[in-house]
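The next part holds the structures, each set out as structure tokens.
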Structure I
Amino acid sequence: MSDKPKSSRFSRESAKAISRWSDARRREIRRTLAVRRDSPFIEALRRPETGALALIGLAFLLVMSAATILGREAYVPAAGRVMNETRLVRAEFAIEDELATQKNRESERLRTPRVYQADRVVLDDIESSLLRLPRTLADAQALEEVAPEIRERFALDDALLAALRSRMVENEVAPSWRAAV
């Protein structure tokens, strides 16, 4: 065995290794702290992408400034406001005067009669022409044989002509036709 008493747990070599490691760690921490002592602005200036970002920001600032300056020259009135001077307008538009429209509606409503009286002369004329229609069309075999005025007035076609001719019973208008008219 050895003559030296063991006074410590570690040997000198391991103590030197720990010391070297701790010295290196201290230097690394000092460098980190030294960098952290700089302001964030200075750190940003040290980065290479800061120049491109500054140019983009400057271009944005110039474009927004130009838009603001040009936008102030073009006056746009707010909704509901009346312009003080005449402007040339390329598109036509119409503004409805709601108060005048309401007044016109009310006056028309007051002028309209509440009860309409039927014009008996006109109604009798319509009834008699409808009652005579089957008798008028009884001799016509085709639509071309019917007078053009009658075709237009009653909007006759071949199917309607056949249906009206069937309403004649023994040279008289059928009672069902008279009841329908």
Structure II
Amino acid sequence: MLVLETVVRIRREYAGGKAIKAIARDLHVSRKVIRKAIRAPEGAFDYQRKVQPLPRIGPFQDRLNTSLTGGMLAIGTFAFWALTLSWATYLFPKLKNALEGEPRVIVKYGKIIEANLRRDRLTRDEILSEMRLAGIGRLANVEWAILEPQGKISFISKDSTATPKHVADDIV
């Protein structure tokens, strides 16, 4: 719909001597609309397009709407299951170990426990890399290394005040 300000601008530019073609080019409106705006009585101009042209995205609009709907459905499904499982572990604490996992000792007294590494599909290099990131230079300096349920590895060095009994109590 053509707003009143545009009609007034068309009339003002036409009265100033500007050509209809130039006004149409400047305002991005057809010459037919310019003529109607000039000839219409004051305040009586009403313009509406009969057919609204599709935007450039028009041919792909159905496909985009489908993919958007599918994406929203996937997000909703993930959110539903995250909330449901969180709620289930809150109400039934015995489900926590099955759904979230439990901490697992992967290094004990400076020795890597190979069975736990295979079970969690970890390599010796990954353990050593995480150990260096934690600021521990040698495997011999590690008292305990524990793989947390979230995937982070916690290291307790030999010079730490934690004893194996404290660590074992925290794991259980």
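Every number in this text was worked out from the coordinates using simple rules, so none of it is lab data. Computed from a predicted model, the values in this text were never measured in an experiment. Cβ atoms are built from the backbone, for glycine too; each structure is taken alone.
The table below gives the values:
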| quantity | calculated |
| --- | --- |
| Entry that produces 6, 12, 9, 7, 8, 8, 7, 7, 7, 6, 6, 5, 5, 4, 2, 0 once P(r) over Cα pairs in 10 Å bins from 0, in percent is calculated, selected from I, II | I |
| Of the structures I, II, the one that -19500 was derived from, the read-out being helix-only ellipticity at 222 nm (-39500 (n - 2.57) for each DSSP H run of 4 or more, over all residues; to 500) | I |
| Computed 6.7 for distance in nm of label points 7 Å out along Cα→Cβ at positions 68 and 116 - originating structure among I, II | I |
